[in-house]
1. So relative contact order in percent (Cα under 8 Å, 6 or more apart), computed for just one structure, reads 13; which one of 1, 2 is that?
2. Match the computed value 8.9 of distance in nm of label points 7 Å out along Cα→Cβ at positions 1 and 121 to one of the structures 1, 2, and report its label.
3. Computing distance in nm of label points 7 Å out along Cα→Cβ at positions 73 and 113 gives 5.6 for which of 1, 2?
4. Determine which structure produced the value -23000 for helix-only ellipticity at 222 nm (-39500 (n - 2.57) for each DSSP H run of 4 or more, over all residues; to 500), calculated from the coordinates; the candidates are 1, 2.
5. For distance in nm of label points 7 Å out along Cα→Cβ at positions 17 and 129, which structure out of 1, 2 has the highest calculated value?
6. Between 1, 2, which one scores greatest on Cα Rg over 2.2 N^0.38 Å?
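Bear in mind these aren't lab numbers, they're just calculated from the coordinates by the rules spelled out. Keep in mind the model is a prediction, meaning the values are calculated, not measured. Cβ atoms are built from the backbone, for glycine too; each structure is taken alone.
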Structure 1
């Protein structure tokens, strides 16, 4: 696997206690272009040099994943902005900014008239444990500038 390789992975993500946080086993593989910053840096770095069929356990520290949790990354919203059935401390919600972009938030505290939302990524500050199996690696596509270049004449 090298920069530009098209990769397909099967993975299971666990926390420090071994609880499964996410997995795509038995589902569609994770597809990404290696080196294009499409997956967390710590995982991508550990996959360099692997081939189809390889399996690896990878530990990714917070600074190589979603960063440290920022205690000031909070916002207070009117309680009426949250559906009544979702008013549970620890509940994960998808909030939209004025531009319509979605962001995962967690209810940190429920007050009389407001709700305190944690804006950190749910995995910020956590060490992540991946069990990864490389399903396929396709070589990087040839550079378009080289593809159209005339072939060198044969040597005599």
Structure 2
């Protein structure tokens, strides 16, 4: 069956311009001239389109043909990675991000409370002092005590477990 360019466009649901672009493909079936019109062999164009679509389906995102062995290797690696991840979680080597976020949030809350308590605790200790060096030492000791408490893994992580 011979079709005009417009009929081909209608058949494939594309514009006439798209059919004209298809003609630039060296594999596209050549039209036959009948009078002033070009007519296209519908079966040949459908076969060309089918082959083109099949080629597009078996190409990867980068335009290269997919290698079945390569794809199998990628799948095997992905499955092995998933298995390793599951084993690492079972051994306790990995934790969920949400759990880490919760522990860090608790740490910040504890840090905030400890630091906000420093002025009250320090005020009673430095008020009777008149020597600046002694006041500085008291404040330094209080800050270091707070930081040591906050950095103690037993204090932080025992509560998380």
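1. Details: 1: 34; 2: 13.
Here the read-out was taken from 2.
2. Numbers: 1: 1.7; 2: 8.9.
Only one of 1, 2 returns 8.9 for distance in nm of label points 7 Å out along Cα→Cβ at positions 1 and 121, namely 2.
3. Working: 1: 2.9; 2: 5.6.
Here the read-out was taken from 2.
4. Numbers: 1: -1500; 2: -23000.
It was calculated from structure 2.
5. Numbers: 1: 1.2; 2: 8.1.
The structure with the largest value is 2.
6. Numbers: 1: 1.43; 2: 2.46.
When Cα Rg over 2.2 N^0.38 Å is calculated for 1, 2, structure 2 comes out on top.
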